[in-house]
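The structures considered in this document are given below.
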Structure I
Amino acid sequence: MLIQRGALRAIWSEHGDPERGLPVPTASDRAFWDGLDPRTKETILVEADRLRETAWPQPLLSDWAAYARTGDRSAYESALFLRNRRTRVAVLAAALDPTEQRLREAADGLWLKVEQSTWCWPAHDDAFSRGLRVPDPEHPFVDLGAGEDVALVAWAALLLGRQLDEHAPGLRDRLGAEARKRVLEPFLAREWHWEGTEDHVHNWAPWIHSNLIPAALAFAEPPLRDRVVERCVDGLDRYLAQLPADGAIDEGFAYWWQGGGRSFDALSLLDALSGGSIATAAREGELSGLAELARFPQRVQVGPGWFASFADAEARADAGTPWHVLLRAAMLCGLADVAAFARAERGEQPLCGLDEGVHAGLGRMLAELADVRSGTLDAAVTPDAAQHPASGPVRPDVFLASIGLGIRERGGLTVVAKGGHNGENHNHNDLGSIAVAVDGVPLLPDLGRAEYRAETFSERRYELWNMRSDWHSAPMPRGEVQLPGAQWRAAMDPVDGGWTLDLSAAHPAGERWIRTVRVTEAGLSVRDEGDALGDPSTRIVVVCTGVPERDGDGIVVPGRDGSRGLRLTFDPAEVDVETVDIDDRHLRRSWGERVTRMLFRPASGGSWELRGEAR
C-alpha cells in the first residue's frame, strides 16, 4: 500500500487546526494582485471583458432531462461548465481590478449558482431513479458536480468576501446557506457510495473531499466545520491507503489529475492547516510513499504530449492539463526531477483553469497564481534536475506490477503492454494488449475513452466498440472476446527486453496462451504461443491509426505528426483489414479521422510472431 491506513488521520489529529485558515490571497491584498506579472493579468482581464459582452450560458431543463431520455449528458454539462468558467474568470478579474462593473459580473455568476436548482450533474442524480425529470432541491445529491460548485462559491467567498459584502450585501450569506443545505450537511447525513469501503475506492472520493475542505472553512462554524474536515481527512486516508505501493493509477494518466492530483490538492490545504506537518511526513516520514504517486504521470509518458491510454484515459494531454498540480505535488514530496518534468510540460501556459472543462477550478487557479507570484514554480526546479530530467532521450523502463503495466523504449519505439485484470476502475477489456509509439507518437494505439453517455457506465458498457477486446491489439483465441470482471486476468512478469503475459486465465475456456513482448534496438517482437493458435477462428488483433499499406511481405502503418512509420512483418497468416471513420470528438482528437484493425489468422499452430521496426 502507498501509506498505512490511519497515517494521515494521525498527523491531522496531532497537528491539524482549522483555525489557522487557508492562505488565500484576498482581493484586499493589493500587493499580491497588483504584483502579478502583466501577461497573466492581461490574460484574465481581456477574457473577462470578452465574456461580459456575451449572454450568460443557461443550462435548460431539456438538457438536464436528456440524460434520462437519450443518454446524452454533454448538452447540460457543456452549458454548465461554460458558466462556471465565466464565473471563475469574473471572480479573478474582480480581484485584480475591483471596479463596480467587475464586481457586478462576479456577483451575477455567483447568483446564478444560487438560483441553479441543483449542483449535481444529471448523470449522477438519483432523481431519475425516483421517476422525476426535474431536479429535486429537497433531496440534494452530493456528487462531483456538487463538489465542484461548492468549491467554486467557497473560493469566491474567501477571495472577494469584503468586496462582495459591500457590493451585494447578503450574497455571501446566501452562498453559505446554500453550501450548507446542498452539500455540507447532506455529506454528513449519510454514507455515500463514492466514499467506498476499506478495500475499494475510486477518484470521486479525493475529488470531492478536496472540494469540501475549502467549503467547510468558508461556510461552516464548529462543530460542522470540524466534522466535515475530519471526515474528509479520513476519506483521503482511506483512498491513499488503498493505492498500491508503486503509485499506479488503474484509471490511467487522465484520471491521475482527478484522483491522485486531487489528493495532492487536499494535502496541500491540510499542510497549511497543520503547520507544514504533511510535507514533513511526505519527505521523510510516514507519508513518504506519496512520492511514488507523484511519479506516475512522468512514468506513463510515451512521447511529448502523449501518454499510455489504457482504460478510459485519453492518450493526448490537452491544453487544459493542470501541470501546476503535479509541480506542487513534487514540491510537497521534495522530488526535484518530477518538478523539472512538470515545469517543462507546463511550458508557458499562463494559467490553468482557463479551459471549458473541469481540469481546474478556482482553487487550482488561485494556487497557481500564488506560486507564480512567489516565484515558487521556478525555484522548485534545481539547475541539476532541469539539465538532467528523468524523461531523457532513452526513458527508463517502467513496470507497475500492481496494475500489470509495462513501458519500454528502444530504437525509436515505445511499447506499452497491459496485464492486470478486467475489473479495474474505468476498465476496458484489454488483457495482453500492446500499444506502440514511434518517435513518441502512438501508431498502434489503445483507443481510450469516447464521449461519455448513459451507456458508458451501464450494463451496456462493453457493447461500445472501443472498450471491447477485439478493438485492442490482443489475441482472440478461437474468436472469443474477453469478458469484464476481476476474475479474468493476465499475470505479467519482466523478462530480458520486455515481459511475458500469461493469458490462460483471460478467457472462459482457460486454455494456455503465453504472449512474450520484447523491444530492443532491433525492433519489436510479439510472440504468441497457445493451444488455440491452430484453430481457424483464432484471430490476433492489431489496431493502428489511419489506414495501413501493404509493403512486400509486410504492412506499413504510416507515420503522423512528424513520426516515422511502423513496418510490421509476421509469420505466415491471412490478414483481414477493417477501417472505421471516427466521428467522436475525444477519439478524433487523439487518433485522427480513421483507425483500422488488422485481424491476423495464423497459418499454423504452436506459435506465431509479429515484428515491428520504425521506417
Structure II
Amino acid sequence: MQSDHLTRHAQQVLTFAQGKTHLRGPGSDPSIARSWLRCLEEHHLDPALTIAPTVLEHGRLLERRERMQQVLSLAGGEMNSLHQQLSGAGHAVLLTDSRGIILNCVTAPTEHTIFERAGLWLGADWSEECEGTNGIGTCLVERQSLTIHQEEHFRGRHTGLTCSASPVFDPHGDLLAVLDVSSARHDVSRQSQFHTMALVNLSAKVIERSFFLHHCDDQWLLRFHLQAESVGLFSEGLMAFDGEGRVSAVNQSALNLLGYGRGNLLGQSVNALFECSLDELLVRASTQPTATWPLRTRDGRRLFALLRGQPRSVPQALPAPTPASPARLSGICLGDPALQNDFRRALRVFERDVPLLVNGETGSGKEAFAKAVHQASLRSDKPFVALNCAAIPESLIESELFGYRGGSFTGARKEGMRGKLQQADGGTLFLDEIGDMPLALQTRLLRVLEDRLVVPLGGEPHAVDVRVISATHRNLLERVADGSFREDLYYRLNGLEVALPPLRERSDKSQLLDFLLEEEAGGQEVVLDESARRALLNYAWPGNVRQLRTVLRTVVALCDEQHIGLDELPIAIRQQVVAPALTLVSEHPLDDAERIALLAVLEEQRWHMTHSAEQLGVSRNTLYRKLRKHGIER
C-alpha cells in the first residue's frame, strides 16, 4: 500500500516535470514548481526514495547549537508559547539554523515518537538538497514564509506532513534561522494552515526583533516609525550605528520606511539620512528611552523615534520630546501579598547561598520568579543561565550542563565547549523542570553541588561558584518514592521551597493583566473594554501566566485602532461570559445552550466537521442542519 502511494506520488512529480501538470495540482504554486524543478534538475533527487534524513553526529550538533546559543535562548520561550497557542497536540515546533539543521524541537512528550518517525530529529538535515521540497528547506531557498502541504512535498515519504515555515533574518539581512510548525495529522487542510502560518510569522518576527535588540546591544540603536504609537511594535524600523554615526545594521522595516536598499544604507552616515547632526541625535539618547520625538529625513518625511544609548550633552537648547507610552517593562508582577512575602523570603535565603526549589503549575512564572530573585540579589551583574531539563534530549543534556574538552569524542570541537555550570560561574544557574533530569546526571549534579567542582567530558576539574535555583511542576517526593529522582539530591536542592500560586488563585490578577498588557503592547497605548477585562479576569487560565501572555500578545497584534473588545478574545474565553447571561435573559435557553455546545466542540476540533459530528454523536448532515439553524459560520 505504501509502495503504491510512493509510486503514484513519484509519477505525479515526473508528470509535472514533463510539462503535463494540471493547474490544480501542487505544481500550480510557483514556489513549489520552482522547488520541484530544483530537486529534479539541480539536486537529482528521487521522489520515491524512502531513506531517512541525514542526522549530524553528536559533536557536530553540539557545535551548531553553541554557535546559535543566543538565538536558541531567545527562541525557546516563544516556541513553547507557539506550541501552546496551537493547542499543542499534533504539532511540532522546530527551529533550524541557516543550513536547515534542526536545533530545537518542542512537541508533546507523547508525540516524540510520531515526529521522529517522520524524520524530525534533532540534528536532522532538512535542507532542500537533502530532503527535497519541504517547509524548512524551501523556506531557506525562497527566503519567504510558506506552507508545504502533504502532496506538495517532493519526497513521497514526507507527504504525511504539513509544514508552515517562516525565515528569521539577522540584523545584516542574512538568513539566521527558520521557524517551522509541522503536523503529522492526515486531516489537516491547506486552508486550516492560514491561521498557523500567521502565528508562525508573528513568532518569527518576535525572535528576529529580540535578536536584533540583543545583537546590537553595544551600539546606538534608533527605533522609528511613521506613527509615534507604532514605535516599539513589530513594524518599527531598527537601525544600529557606531560612535561615528555610521550605519552598521538595519531591519527590513527600516529599509521600507526610508526607501533604501540595504547595500545603499549600510556604512552611510546618519547625518546624510536625517535633518540633524550626529550630536543633536545623540543628545536624545537614553539607556531606557520612554518618549518619542519627531525626526525628519533628508527628503522631508516625518518620523517618530527613540534612541537607545548613553546620552551626550550639547550646548544648544532642543525642543522637548513628545510624550509617548511607557517603555516596555521587564521583571515580574508581585501585587499578590503572599507572592511578595515568598519573594522576600526567597531573596533572603538566596543571598545566604541556600538553594531554592520553585514549584508551580506549568506556565505559572517559575523562570520569571527565579530571574527576579537573581536580579534583586548581589549577583545581579553576573550571569543568569537557564537550562530546561525537559526540553533537551537526554543525549545532549550532559554536554550542555557540564561541557566537554576538545577532542573528547568524535566530532567534538577542537577548543571544547563550556557547559552551563561554567557559564554560570559567579552567578545563578536555573534548572527548569529538574524533575525530568535523567537519573545518571542527577548523581553528577549532586557531586558538583557538594564539591563545587565541574568536570567536563574528557577534561579536568574546574572550581565554580554557582548558586542554584530549581523549578518543577511535578511532585518531586512522589518521584523520589518511585525511584526516578535521588532523595539526597532532592534535599540538597530544597533549601527553601516556594510554591507559586496558579493564576486563577492570585489576588493581583487585575494588576498582572495591566502589567502583561503593557509589556506586550511595547509602548503602544491599548484600550481594553470593560467586558473584555471582565472576561479575562474571570477565565480559569489552565495555562496560567504563559497562556494569558500568549492571548494578550495575539490580540494586541491583531487589534485595530489600539482597542480590544470582547469579540477579539478567543471563543473559549467569550463563552464563559455569554453562558451566564443566557440563563438570565434568553427566552430559549435550550437552543442557546445547544449553540454554545456546538461552538465549543467545533473550536476544540478546529472546525473539522467529521470529528465534530463524531464527538457530538450525530451525523454530518445533522450537524450542518444545526449550524444553519443557529446561524453558525466559521
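Nothing in this text is a laboratory measurement; each read-out follows from the coordinates by a stated rule. What you are looking at is a predicted structure, and each value in this text was computed from that prediction instead of being measured. Cβ atoms are built from the backbone, for glycine too; each structure is taken alone.
Miscellaneous remarks
- With mean count of other Cβ atoms within 10 Å over residues 150-157 derived as 27.1, matching label from I, II: I
- Identity of the structure behind 70, 69, 67 (criterion: Cα extents along the principal axes in Å, calculated), options I, II: II
- Answer label among I, II for the case where Kirkwood radius over Cα pairs in Å, for residues 38-109 alone, calculated from the coordinates, equals 14.4: II
- Rg/Rh (Cα atoms, Kirkwood Rh), for residues 262-549 alone derived as 1.01 - corresponding label from I, II: I
- Of structures I, II, the largest value of mean count of other Cβ atoms within 10 Å over residues 286-293 belongs to I.
- Among I, II, which structure scores highest (criterion: distance in nm of label points 7 Å out along Cα→Cβ at positions 334 and 366): I
- Which entry (I, II) yields the derived value 2.5 for distance in nm of label points 7 Å out along Cα→Cβ at positions 222 and 238: I
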